Every structure is written in C-alpha cells, then in structure tokens.
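In structure tokens below, several structures.
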Structure P
Amino acid sequence: MSRMTTCHDAASDPSRWIARFASLVREGSRVLDLACGQGRHARFFAARGCDVLAVDRDGAALATLAGVPRVSTLEADLEGAPWPLAGSAFDAIVIVNYLHRPLFAPLLDALAPDGVLLYETFAAGNEAFGRPSNPAFLLRPGELLEVARGRLAVVAFEQGRVRGAERDAVVQRLAAVGAARDWPAPLAP
C-alpha cells in the first residue's frame, strides 16, 4: 500500500480536510476508513457517534484499535486479493494517503446512494518533495473529479502544494456526496 502521513497532519490528529467536511457525515452513519493505518480517522468518526469499519493490511496497526468503542477492524490485502467488501454499503468512505486505482469502482459501488466520500492523497508534483514519487501512487491533475463525475455531487475539491512542518507535499482532496443526498449539502464552517 502506498500510504504516508502528510506533512501537515500530526499522526494522531484527523486530517484537516476530513475534519472540515466531517459534518457531512451524520451521527450513526456506517463509515469505512480504508487503508486506515492506526485509525486516526476511525477514532475521530467513532467519537462523533459513527460505527466505523477500519480496514488495513497491517494487523499490528489494526491492533491499536482493539477496544475502541464503535470501531471494528478488518485485516485485508486491498491490492493483492479480491475486494473484501463486496455487497457491503457505507454511509461514508474516508481515504487518506492511499491510492490504488482499481479500487475506485468497488468503492463507489460500496457508497450508499446518499453517502459521503472524503478523499485526500498525494498528487502529481509530489515527487519534487519526496515520497511517494512513483506515478502509480500519485493522482493525475483533476483525477478525483473524474472519479466522481456522473456518480457524485462535488461539495469541495482542491489540488496543489501544501506546506508542512517537515516538508511540502502536493495533494488532491475531494468531498462529495451521492446523488440521493438532500441537496444542497451543509457546508463546513
């Protein structure tokens, strides 16, 4: 998996992008935190009253979530095995610092018709600042918009360079909702 902690987020704090648009996710929602690592977003949404499925291939990282109320875990190889959540539906899907393009279609299929997709990961240009630098792990310009096109209503989108304490990075961010969602969606303060 290609996952890195962005330079602007502390390891245990939720991404500022995710926190900004968390209000789109209703209390009691079923949330998928994909490639969750040690589960900073799983913990964040569980504390907001959501039931979270935290998925990662790293069993040791998932073990740090043992006993966290409202969080269940699934150890799964998201890249070398079939999609482990076929037939599942989630009210929200959260993905930070992870990209495996073959999962775009199954992820959208797993999103409830009125669900929320919150996505933030590295983009082309990041190679100038460090890892990841492999184009397979960097979004192309506007790629998340293309993923959402025709399936989701975009609430917010950003792409560009962000400054960090240790280094800069180039990221792409998307907050989008399913077509069945009451519209307009409430904007973050």
Structure Q
Amino acid sequence: MDELQVVNEMKNIYQQLNHITNETIRIWKEHVVFTWRWWIGLALTVIPWILWIKYRKKESTGRLLFAGFTTLIMASWFDFLGVSYGLWIYKYEVLPALPALMPCDFTLIPVIIMSLIQYKPHLNPWLKGVVYAGLTSFAGEPFFHFLGLYEPLKWNSFMSFPVYLGMFMVAYAVSRNKNFAKI
C-alpha cells in the first residue's frame, strides 16, 4: 500500500468516526440527557468532589491532588482502552463525547483513592489497596451494571481487581513523593 492509499484510508476512517460521534450525540440528546441515570451520573461526578474539598486534610491538598490526578489519568486511559477494544460499554454517559464513565474516572476513583491515602496514613497500603480493589471490583462494578450504566462485554470483576490494586499502589507511591519543593 502506498502513502496516498494510507492517507485516503485514514481520511475515510476519520470521516466514519465523525459520523459515529454525531450519531452518539444525537442519541444522547434524545434518550440519555436528563434521565434518572444521567442525573445519578451527574451527582456522582460532582458530590464526591464537594465532600472531598470539605473533609480533605488541607495541608496535604497538593500532594493528594497530585495522586488523584495521576489516578484520573490512569483510570481514563484504562477506560478508553477498554471501550476502544470492546471490553465494556457505557450507555448513559454524563457527556456524550467521552467514551468513558466520567463519574468513575474523573471523580469516584480519584476521590476514593485520595481519601484512603489520607485516612489512617500509617495503615498498610497493601491492605488498603486490596480492600479498595475488592470493593470496587466486586461491589462497585456489579452495582453500576445493575443500574444499567455499565455493561461488561468481554470483561469480568476478577480482571478488574489487579487493575484497581495497581492504580491504588501507583497513587500511593506518587503521594509519598518527597521531591516536592517550593516554587
């Protein structure tokens, strides 16, 4: 295949993606926005941050946000890959342009991990990570499936466990970084 053929095929794929995005937005406007599931998603996107702002350890805000932002990036990346490879789907996104469950990737996962890091900071992080991964994999995911927000296609909770444990441990390590200095 020569370069011109590659360019033309890529243009065709991008046109198809644009069409799919427009169809997704149309369906979202007509059937998703302002449904009870959409309102749950919006509440789960906003309320945990409000609670975290109120109850966080104020003097550790920067360090916790660094760990939370790292978690947000990891969760969004894994979610994007999972949706892209057809491992799971979401039917009631808060925003139609994101192929991810925004309440989880942008709020629940980072806020819960930041809260666990600051709660009983001397408790074994592996214990916290295992409890977090277990509850998220075997209670959180099935609950979101029950609500109809998440549908695993080629995925199960046992596969999620090491991913959530890994995200917690990376966030924990990032939160312990001693290289923060004044600007």
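Computed from the coordinates by the stated procedures, all read-outs in this text should not be read as laboratory data. Keep in mind that this is a model prediction, so the values were computed, not measured. Cβ atoms are built from the backbone, for glycine too; each structure is taken alone.
Out of P, Q, which has the highest value for distance in nm of label points 7 Å out along Cα→Cβ at positions 96 and 168?
Q
Any idea which of P, Q comes out highest on distance in nm of label points 7 Å out along Cα→Cβ at positions 32 and 56? Before the final figure, lay out each step's value.
Details: P: 1.8; Q: 2.8.
When distance in nm of label points 7 Å out along Cα→Cβ at positions 32 and 56 is computed for each of P, Q, structure Q gives the biggest number.
Can you tell which of P, Q yields 22 when relative contact order in percent (Cα under 8 Å, 6 or more apart) is derived from it?
P
The value -22000 for helix-only ellipticity at 222 nm (-39500 (n - 2.57) for each DSSP H run of 4 or more, over all residues; to 500) was derived from one model only; which of P, Q is it?
It was calculated from structure Q.
From which structure (P, Q) was Rg/Rh (Cα atoms, Kirkwood Rh) calculated, if the value obtained is 0.93?
Numbers: P: 0.93; Q: 1.04.
Considering all the candidates, the number was obtained from P.
State the single structure among P, Q that was used to calculate mean count of other Cβ atoms within 10 Å over residues 64-71, giving 14.5.
Answer by label: P.
With mean count of other Cβ atoms within 10 Å over residues 72-79 computed per structure, which member of P, Q shows the largest figure?
Details: P: 15.6; Q: 18.5.
Largest calculated value belongs to Q.
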